[in-house]
Structure 1
Amino acid sequence: MVSEITAGVEVIVQTMYQPGHSIPEENAHVFAYKIVISNHNDFTVQLLSRRWIITNGIGEVEIVEGEGVVGRQPVLYRGDSHEYVSGCNLATPFGMMEGTYFFQNKATQNIFEVKIPLFKLEAPFALN
């Protein structure tokens, strides 16, 4: 599990390899990740969009951008948290992800960035 606080917003990430959905002999590795986003600010924020940088074990990079997270643009009042689970498919049994969430301060309408900390995706059988 990794976590980081940027601009008063905390992002916690936990990853899980999905052996039941993976086919290693076909270079298909599925990972799930659970993210908890918590607003530690004195003002309300809304998650508008995200940008992911996904790197597989041989250095191939994929950029994924879009609105919200899993179809939602959650509003977080002071002290609120939002949790979701999503997934990633890799051709290698290990890789990494990191990225940025773009939030809006609902009081000022200003947009600000929140770092999604770098986290590893590792199939248990790939670890030494």
Structure 2
Amino acid sequence: MLNDPLANTMSLILNNEMIGKSECLVKPVSKIIREMLKVMKENNYVGELQEIEDGRGNHIILHLLGNINKCGVIKPRYSVKSNDFEKFEKRYLPAKDVGILFISTPKGIMTHYDAKSKKTGGKLLAYCY
């Protein structure tokens, strides 16, 4: 039984990036994992997503581009206001304007740059650079 599927997915992606694979199989897939992968694709960290429905949680074949140096989840999931992102950027990202934080907001899962521009807060989910 999986305790944290999101953490398992992030570590799977990181491990496959480190050994140089061109694709990986992500399973099981939830709405949060699917949305996070879409945001990663929009920011050019991963390539194409191909979802395969098998009736048992489904799975995604994810094409890797080799653009990820480190990614992981943030536990506990801190609440963050729209003007408090800088503290967490310093804690989880290596330098200014390098990498992204994933935020779960009432408007959906987005990067911290999008959340700043929309002036919305939420819960921190993960980071990637």
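Only the coordinates and a few stated rules stand behind these numbers; no lab work does. The structure displayed is predicted, hence computed values, not measured ones. Cβ atoms are built from the backbone, for glycine too; each structure is taken alone.
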Which of 1, 2 yields 4.4 [distance in nm of label points 7 Å out along Cα→Cβ at positions 57 and 105, calculated]
1
Assuming 0 is helix-only ellipticity at 222 nm (-39500 (n - 2.57) for each DSSP H run of 4 or more, over all residues; to 500) as calculated from a single structure, say which of 1, 2 it is.
1
FRET efficiency 1/(1 + (r/R0)^6) of positions 9 and 25 (r between Cβ atoms, R0 = 30 Å, to 0.05) derived as 1.00 - corresponding label from 1, 2
2
If you rank structures 1, 2 by relative contact order in percent (Cα under 8 Å, 6 or more apart), the highest one is 1
Can you spot which of 1, 2 the value 11.8 was calculated from, given it is mean count of other Cβ atoms within 10 Å over residues 65-72?
1
